[in-house]
1. With distance in nm of label points 7 Å out along Cα→Cβ at positions 127 and 151 derived from the coordinates and found to be 1.6, which of P, Q, R does the value describe?
2. Tell me which of P, Q, R gives 13, 47, 36, 4 when you compute P(r) over Cα pairs in 10 Å bins from 0, in percent, for residues 191-318 alone.
3. Out of P, Q, R, which one gives -9500 for helix-only ellipticity at 222 nm (-39500 (n - 2.57) for each DSSP H run of 4 or more, over all residues; to 500) as computed from the coordinates?
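What follows draws every value from the coordinates through simple rules; no lab data is involved. Being a predicted model, the structure only gives us computed values, none of them experimental. Cβ atoms are built from the backbone, for glycine too; each structure is taken alone.
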Structure P
Amino acid sequence: MSLLTADPSRIDPEWMTRALREAGVIDQIRVIDLACQPVGNGLVGDSYRFHLSYDGNEPRAPASVVGKFPAADPDSRRSGSAHTLYVREVAFYRELAATVAIHTPRPILAEIDPATDDFTLILEDLAPARPGDQLAGCAIADCLTALTEAAALHAPRWNDPTLDTVQCFVVAASRRRDLRALLPAIIGQYKDRYRGVIEPEFLDLIDRLPDAIPRYQSDRSTPRTLQHADFRLDNMLFEVRGNSHPMATLDWQTLTVGPGIVDVAYFLSAGIDPSERRLHEIDLVRFYHSELIRRGVRDYGWDDCWRDYRRYTLHGIMMGVVSALSVQRSERGDALFLKMTRGACAQALDHDSFAYWQD
């Protein structure tokens, strides 16, 4: 019988005992009590920490685990299903995490019903850790840690032609809608919501997205690899388990195949203030490139890497605009998406990114 449930309230000690035993985490002991509390700032999925008590002791029995489920908010859940976010995250933990070197929580259970997108993820709890905070930003030392982990994701599957045949990406491609046709309406709604709040020069850039996106999305001139596609501070934990590992990356719902440098440009636009980014970005991108080379990438020179960084800034603008209208609106959400959009627009202006995608 499947352990799949989209409702965390249905998870009881018997359920958790079975999940832990089937994953080989515990052997003879049983979970006799558990307590559940919300954790994190997920936008299209709801996460909970389960504190566990047992009827005995085993060395690998966890004191807690983290569970992730579809968003309870109907709008957020519809967005998660429409964009195949749930399918991709479950597939990452079931099929792809073991093929890359980036540090992530160990999956204990990863199940999904492809007909309904009900899913259950039970993951290793990496506490204590310092959560990244998108609104607070981060120090340059954290940027270096994040870029080390980005290279650990990108290098192992660099230019791997088998990625396009992975089932979750096949499903995502079959459901992908014509973004160019949808963008004018999305941009109109975005401008109605944030006109007078976001800078006019940034709104002018957003208006240019429909003409640029077709060439941007169809471009195959850059090596492709596994791409997180939402590689930002809210999806990162630092000093994991008392600094036994410097960082772990969470929230793999946007996983896709594309240029790895997109994750780098997006992270730097969203994670540090534009003035700080301008001071350090060439050194940070050069550090990322050196990590790729250290991990065995041989067909990607520095000039190509820097060119791609300068042109692949549009992803950050798209994420800020589309995401703002895809999930339940909140005060923190508004602040988050405005910061993301502003950071990416400033980056695009600094590098004249749209010029790369003109006809």
Structure Q
Amino acid sequence: MKLLDRYLMAQFAKNLALVICSLIAIYLLVDFFERMDNFLEAKKTIGLAIKYLLLKLPFMYVQLIPVCILLAGVITLGILNQHFEFMALMASGISVIRIIRPLLVAAALFTLLTVAIGQWVLPATTAATNRIWYEEVNKQIPKGIIRDGRTYFRGAEGIFSFVRPNPGKNEFLNFSFAAYDGEHGLTTLLSAESATWANGAWQLTNGQQKNRTDNGAFSVTLFQTLTPAFAEAPEEFFVPPYKIEEISYSKLLRQAMDSKVSHHESLVEFHRRFSYAFLGIPLLLLGLPVLLAVHKTKGRDLALAIPVSCGLAFAAWGGWSATQSLAKTATLPPGIASWSIHVLTIGIGCFLLKRYNQ
């Protein structure tokens, strides 16, 4: 690695550390005062609140890293330009693309670090913060869990298990219901290919019913349709929507590729989180030529370049968020919705760089 590369990457890392520490400190301060009343009302200790905030640090890092990469790159190149180092490099025959290449490499390395945190660290810390905030502080105890695409729910009379392709519809696949006696012995097992809830009644299709007889054996009855009188309705199958945030990238991808269960929600979440982790590189690639253009027309003061860069970040984030809404409603495919902003931003950034380099 050449001396220039090491110098620029070191400056970028130093500025990135400064920016991200500053923004995380502000995030922590705002979050502390916003949530402290809830902890006190729930009669929880300050220690639990501090633990909650510390466990939330990986989440804050992942949320802030794209804009921090942009700001670090803008500050690094802006300082070079302000101290006439950029002009000296250009005068020595080094192209703009060659100068910013170490910044892009450093941004890619920090992006890979973000992906690693999202895969191995964030799921565990998010599960811990969700448990503290929702269950211990707000007393919102989930009545169901999701494992490998299946929902498990403990009702008043037994345990339900099913796949729900569309949370907005009362249609269930691979449905089963198991009832137990006081000694946890199985008394009834209902299984069906599908189940629906309509007009206040359950209807099971193509399944079998096992009932324990007095002598301990089981009688098996096959059915094409059955209308059991369950005590629960589908709206009681409450699985918190935040639970999907506790799943790693690899598990989301496995769920999305599983043809046996509905994969749309997992596919949308995978592309949403994975594309967000890589959003910093397109922002940097667009922000650097804009910085050079601002310096060329308005002078070398960073007081204008940084607000312009922040405006770019908010515009890109707004466009990315809008496409995510289209992905959730299946208006756009998740891949196109999540990565179109990246492609557009990179294309504009490369065009501006090529134009400036001429």
Structure R
Amino acid sequence: RTALVHDWFQGLHGSERTVAAMLDVFERDPDVFTFHAAHELLPDRLASAIVKESRLGRLPGVRQRGHDPGRWRWLLPYMPYYFDHLDLDGYELVLSSAHACAAGVRTSPETVHACYCHTPMRYVWMPEAERNRVSGVKGAALRALRGRLRRFDRRASERPDLYIANSSAVADRIRRFYGREALIVPPPVAVDDFPRDVPRDATAFLWVHRLVAYKRPLEVAEAFRELPDLRLTMVGLGPLEDELREQLPPNVELLGWVERERLAELFAQAGGFIHVGEEDFGISMVEALAAGTPVLAADAGGARDIVRPERDGVLIADPADPLQIRAGVRELAERSWDAEDLRGSAQRFSEERFRERLAEALRAQGAR
């Protein structure tokens, strides 16, 4: 028997897609445990595999609806207790999928516990990096909780028998914060979901992210002000939307939210994709490559695993500098890129490769 433990399911984003792909590694679907699940936003197979969530996570006011973040984040102080007291007796393998507290589950000596770590808790171990992500009342609350969460997380880090990181950047954090080594298994990406028969416009660029400060939407838009011969389409929602619209140059368009099929077309049409925020991994960069589109990225985080300079795109040192962004965009526009080579590069991160790597890592640890 296998148990799969994930922090929470607030929709079908990167970590949730990874958990969904984990189901295919096993002959029989694992029992899935979580603190909170927005069942209506999950695929039926994943939703039906969830056997337990916390009572607090099931409260009506906590439920996630559409783009509304809900109130579940305010329950973070209760999550360590929930995972610490989960009853996982009788399972031969426990696979925790963690970016918060899920790695803190207790298992018997006979059970293999492998943790797939999306990142150690950023708001605990990287408070400076989180300053632009979490602010206001929520930020103040997290600062007050940081010491307690850090003590729990440090104890919890000793519980897995095996750590698996989604990128070399996260493996470095696991080594630095926990004193543990980690295998690297990049998350799965649906690399075959992009059209090949869409005309490409070498002067058109694409940016797809949440409109928050650390994604650098204002800096990217400003960089295009001095690139009048090129165009930028920005896709995303977030708190910076009004400020961004007020200062958009004439060659920059903000679409807001678009359907998945339309987004795949935009990836395939673009002459380049811009991703200058530091990410734990960065699935959208792989999606761009899968569409045959080169990438401009910050030389940090997961981009270092994905973007090989001169083969997959361009890396810049300072993503906060519009001058460097502008120079990187110009280099993307002026170089010749082979779309088939880029698509081939994306195959490194396919769903099939993810399943193979994860299964191999679990077998090597003695999981059956």
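1. R
2. R
3. The read-out comes from structure R.
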